[in-house]
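Asker: These are the structures, in structure tokens.
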Structure P
Amino acid sequence: MPETTLGWSAFFDDQLKPDEARLDRMRIATVHRARMTAESAHGPVRLTLPHLTNTAEYAVGDWVLAEPDSHLLVRRLDRKTLLQRRTEGSRVPQLIAANVDTLFIVSSCNDDLNPARLERYLALANEAGTRPVIVLTKADKVENAEPFRNQVTGLQRGLEVVSLNAKSPEAARILSPWCGAGQTVALVGSSGVGKSSLLNTLADKSDKDAQLTGTIRESDAKGRHTTTSRSLHAIPHGGWVIDTPGIRTLHVSDISAGLDLLFAEVAELAPQCRFRNCTHAHEPGCAVQAAVDAGNLDPARLERWRKLYEENQSNTPVQTGPRGNKTTKPGGKRR
């Protein structure tokens, strides 16, 4: 297949050095502790890794250069977008997926739908520069999916929301605007929301190759993990989909720009506050609180902004010390 079908573009072409024209261009399909596989113009490949290669530094969706005959990994190209999250107790972010054009944030039309949780995924997508689309599954299980759509449509300006049955072929048609030739989408969301079913539908998996799917508990609408690793799959007619394990808790870190885009109404009002470091809680001359008092800003929305803002500050490491000798320290409240 041509490399452009895999998602290659001028962005990656511009990174090639003159002596690298002979190397094969491959896209990482799976990442494991001691091995990686890739998709190439000639089909799937198991990469040969140089000594001391740290696979944790690679993400599914990465573009790499490799020797044509031995498939020896030479180097990774710079990423166009990178989805990553910081896990509790970890010093370095966990890589979720690279070079993703559209992030399908998957939830379901049941009691597990949580707008505050979806806002975390939206901030993640915004920070990465990836287009977010909320996909509500299990629409066939309810009489009317519109109330569920209404809960999430206003979470971000211009946010696109679709509802569907993840197991129906119609789902592939509904999502086709984001799944064209050379386009890459990624699926994120909690366990049990239908990501594996959606992957099987998008990638047109046979029963033999289908990703395992799980059920949800009727008591609380929560699901069980069925996907345990990230992987790249071809979509018929040219696109690619990256599946990811379910995430129950998504901590926010290093996403200030993502939060500003998510809560644009707060970010736009903040410069009008009397104090530059206004917390929008109790200061006089606060334009944000004035908007709440006037009924132009939902106080619950402001409270969710404050929670994510403070969590982001606490979790984001900061650099201190003189220039040329800076050290990284854990984050904390810096107001």
Structure Q
Amino acid sequence: MIPLSILDLSLIVRGSDAAVAFRNSLDLARHAESLDFHRYWVAEHHAMPAIASAATSVLIGHLAAGTSRIRVGAGGIMLPNHAPLTIAEQFGTLESLFPGRIDLGLGRAPGSDQETMRALRRDPASADRFPQDVVELLHYFDPPAPGQRVRAVPGAGLDIPVWLLGSSLFSAHLAAQLGLPFAFASHFAPDQMDDAVMLYRQRFTPSARLARPYVMLGLNVVAADTDAEARVLFTSHQQQFVALRRGMPGQFPPPVASTEGLWTPMEQAGIDRALACAVVGGPATLRAGLRAFIDRHQPDELIIVGAIHDHAARLRSFSLAAEAWRDLAHA
């Protein structure tokens, strides 16, 4: 089977705080390592009441220090929010502390709303410079040339895998052009997934970093002992999605027994479309759903999101996912 990885949003559940979210993320990372997940990524978001991973590189250091084998990284760093040299230094530091275990995924979205973007001092035109900024960042990881005055210390000469993340054709094309691995955000924006993957594979140019195309796809996975229990757990993610669409983000809500009357039919259609890449159910449903998704889309790696309110249920969900993965590997 292809590698199986985790994208953790470091959830702040309703009535809790970031300190608890960080403890839960470390506990989940250790759990993932014990289950032989391949990598564990966290993502940069800002001013989001339910997501604690704003200082992404700091959290990566905490997770890497608390584990020993699993790869840890960013899925991703929103590069237009930062100077490329700063990110090279941050991830050069992480790679120096935890050699051979750090990944750097790059996105071009703000990871926030427009007002927060201004508070970050992000230049509105910075997204247009994303290709040039990626090239500049890659340059800082190269061995320094004679006479090169601006260099990443640490960072220069280190072998840090750099990924491009995307939910459209833009990053697919850029990843192909630069010869980088590509991760598609199909867990919340699946509309262009198939076209983006096809474009990336068709136009891929081998590079010193990557000899052949490599695609990782995001998939929501909520597993429990029964289909009915899993569907209830999934209502937390659905509620959060609607709240974001309404411009009313809050801490991650508990599940509900019924969603009747919580949103409109139009909002339900939006949920169904955005979260179409999801496997929700008990062990048999989980195995069938994972198998069908892999067979249809042929990713080189799968990264799963398990947005679940109760931490124990979340651990259980990832245990069931790992068990289903092993069953498929031996089928």
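Asker: So Cα Rg over 2.2 N^0.38 Å, for residues 104-279 alone, computed for just one structure, reads 1.27; which one of P, Q is that?
Answerer: Only one of P, Q returns 1.27 for Cα Rg over 2.2 N^0.38 Å, for residues 104-279 alone, namely Q.
Asker: Further question on the same structure: Given 4, 13, 16, 18, 16, 14, 8, 6, 4, 2, 0 as the derived value for P(r) over Cα pairs in 5 Å bins from 0, in percent, for residues 64-127 alone, which of the supplied structures P, Q does it correspond to?
Answerer: Here the read-out was taken from P.
Asker: Suppose Rg and Dmax of the Cα atoms in Å works out to 19.3, 67; of P, Q, which structure was it derived from?
Answerer: Q
Asker: With distance in nm of label points 7 Å out along Cα→Cβ at positions 8 and 72 as the yardstick, tell me which of P, Q scores highest.
Answerer: Result for distance in nm of label points 7 Å out along Cα→Cβ at positions 8 and 72 over P, Q: largest is P.
Asker: Computing helix-only ellipticity at 222 nm (-39500 (n - 2.57) for each DSSP H run of 4 or more, over all residues; to 500) gives -6500 for which of P, Q?
Answerer: It must be structure P, since only it matches.
Asker: Match the computed value 4.5 of distance in nm of label points 7 Å out along Cα→Cβ at positions 200 and 288 to one of the structures P, Q, and report its label.
Answerer: Answer by label: P.
Asker: Consider the structures P, Q: one of them gives 19 for relative contact order in percent (Cα under 8 Å, 6 or more apart) as calculated from the coordinates. Say which.
Answerer: This figure was derived from Q.
Asker: Next question, about the same structure. Given a value of 1.8 for distance in nm of label points 7 Å out along Cα→Cβ at positions 120 and 240, calculated from one of P, Q, which structure does it belong to?
Answerer: That value comes from structure Q.
FYI, it's all coordinate maths here, none of it is from the lab. If you're wondering where the values come from, they're calculated on a predicted model, not measured in any experiment. Cβ atoms are built from the backbone, for glycine too; each structure is taken alone.
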